[in-house]
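Just below sit the structures, each encoded as structure tokens.
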Structure 1
Amino acid sequence: MRNLSSNANSISEIPILSFFTGAGFLDIGFMQAGFQTIWSNEFDPHFAKGFEYGISSMIGKHHKITNTSSIIELGPNQIAKEAFRNIQTPDVFGIIGGPPCPDFSVGGKNKGRTGEHGTLSKIYVDKILDLQPTFFLFENVKGLFRTARHREFFESLRMQFAEHYLTDVRVLNSLDFGVPQDRERVFMVGLKKKWLKKKLGVRIIPKDYCWFHWPEDRRYSGAKQRFIWPRESPFGVNPDKPSGIPEELMVGPIICDLEQIAALPNGLEGLRPVSDKYHVIQEGDVSRKSFKRLHRWRYSPTVAYGNNEVHLHPTQPRRLTVREALRIQSVPDTYVLPPDMPLTRKFKTIGNGVPVKLAHAMAVAIRRMIEEDPI
């Protein structure tokens, strides 16, 4: 096992370029690990506004999206000029992003490579190869990797990196990193071969060289099968809290203190309840496609909100509020979405994001990859 250098190889703030930035949850995780977003791109005006307002509120100073054009319209020279401002490209920088994923999602359009969003995955890979960062991160739904009809496309994308990059791929579940949410995503990490050869002082990288260590938190690893989770309970009763399950993996402790939630920004923003179903669906009944009610002592199903489909609160006859949804995505309470952003757009951008704790775990692993001393 290599040691992380605390002096010679330490880089104070590693610059990154952020594609498909959305509301910036992936960026927050990287910021927390000591990276600096020097360039960002988000085409959707609502998401861009959410990012700017949210990050600005969190860091205490105004922060803007660099570019709001479609990625299709952006050439590598323009991106480099905006990111590096006509100065020399830094020795170490990265690219992060998760192309829109409905075309590869089981619950989405499932059009694959031929869909509009599938095309964006290919364009994202092209941008990485044009800009030649030291490292990159590609994030997407697990269907891109595990569904047979999409796996071939994913492997073709990966093969494009073979000449210049080492790549590794894994499906990670946010539940295994202390997030109270069952959310699986595929991550592909790449490291530039030329940079690694220079670092190691070799002409050929040893075949057995372990260049990337995937993050793991032993407190939560395999949490979905490891712990005995409570079953459904009638709505309105007070089910016993089970023992032996880490509290961080339960939604109750973060969304059932109603006074605390109400006092937070975005804490009272929610869709108005109009259905009798809010009063009859059992706590923890997530069997149906819509109207899933969370259990206070369990994790949430995947946060994938759209068309007013937001999970039901465990103890209240309503859907979750914006702050409650943000908390299930492990977003800091200092991050605030703008008051004039449409409510449905708030929930959609929350559902599109990478849980911050998972993003941070990946960012820490990548930072170690860059800064660790060679054997």
Structure 2
Amino acid sequence: MILGAHVCRCGCGGPVDLVEPPLSGSPDTDAQGLWRYLRWLPVREPVSLGEPTTPLAALDWGDLDVVAKLEGALPTGSFKDRGAAVMVAGLHEHGSTGGVVDSSGNAGASIAAYCARVGLECEVMAPAHASPGKLTQIAAYGARLVAVDGPRSASTEAALARAAEGLSYMSHMWHPLFLAGTETFAFELADQLDGRMPDWVVIPSAAGTLLLGAHRGFVRLAAAGRIDRVPRLLAVQSAAATPLATAWAAGADEPAVVETRQGPAEGLLTARPPRGRQVLAAVRATGGAVVAVPDDELWAGHRRAARQGVYCEPTSAVALGALSVARVRGLLCPGERVVCALTGAGLKSTDAIGAALAG
């Protein structure tokens, strides 16, 4: 009933969650990428753009054993395809005609692409200052793009206003099917590493959908005996928007109320993450941590990876900048194995990267 009504908020005002069964059976070895795990997902039929298993690339990072998982290899260039593919598949199954979403760029592009794949209408509210390449990508898929002036939160307000007029709210931050899709990051990594988990998994976190989905996936895998342990999670925020990092430093259970500023990590400028309490709890459950990364460390990490052939967008590069921040704080120890989720391809943000190189 929840999915048929396209509901993503419960009566308490918080996000709706799915009750997920224990993992059973095995992945479909004839399929690739996230749809290998269809039997573990709450949908029946894939909506696919040929999603691959995203590659792992080792990086030389001093005394740390660092591996990057290149989520930019997904069809629209970001990890958002994991959630969008599953969410749109579920909505399509339940007769949706489409809806509205707010996004800083990547989620809007991803949801627009998968909606186009099955003929659903898609309206995207995006900040007018978002990367031009991302806005062009959204429009190219045939979505109705509305560029909203003001901070990232203004796009959310505009989308909620449209939803109040009767459109379904296809929010990557709120919808439980989107979150179910991001669990496939954990499933895939477990297969790639033969069940031997790293010491840490480092994930850029604004709304926290990838981190929270990965944690749920790791917990389900561990309960089924498919991995040796649940890795520690390092949630990484931009210093431009720190509701989770500020709460973590204070030992709080709820995201802090903060003001945001513009910054190169445009995908991380969420001031009020709807699932923030869940993200903080997930990090604590793994013995992990939350850090904020200043812009200079972001760009230092970006340069270091690019010199090794790995080109990611600035939002992803906070995960690389966090390696230095966490090392200085004693969170990461020499010899530890670390997987960094590089959440989007560098071609998403050529203007910002070009300006940084010129500077």
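Observations on the model:
- Which of 1, 2 yields 49 [percent of Cα pairs over 27 Å apart, calculated]: 1
- Parent structure of the calculated result 5.9, given that distance in nm of label points 7 Å out along Cα→Cβ at positions 194 and 274 is the read-out and 1, 2 the choices: 1
- Top of 1, 2 by mean projected area of the Cα convex hull in nm², for residues 34-257 alone, largest first: 1
- With helix-only ellipticity at 222 nm (-39500 (n - 2.57) for each DSSP H run of 4 or more, over all residues; to 500) derived as -9000, matching label from 1, 2: 1
No lab work stands behind these numbers, since they all come straight from the coordinates. These numbers were taken from a predicted model, which means no experiment stands behind them. Cβ atoms are built from the backbone, for glycine too; each structure is taken alone.
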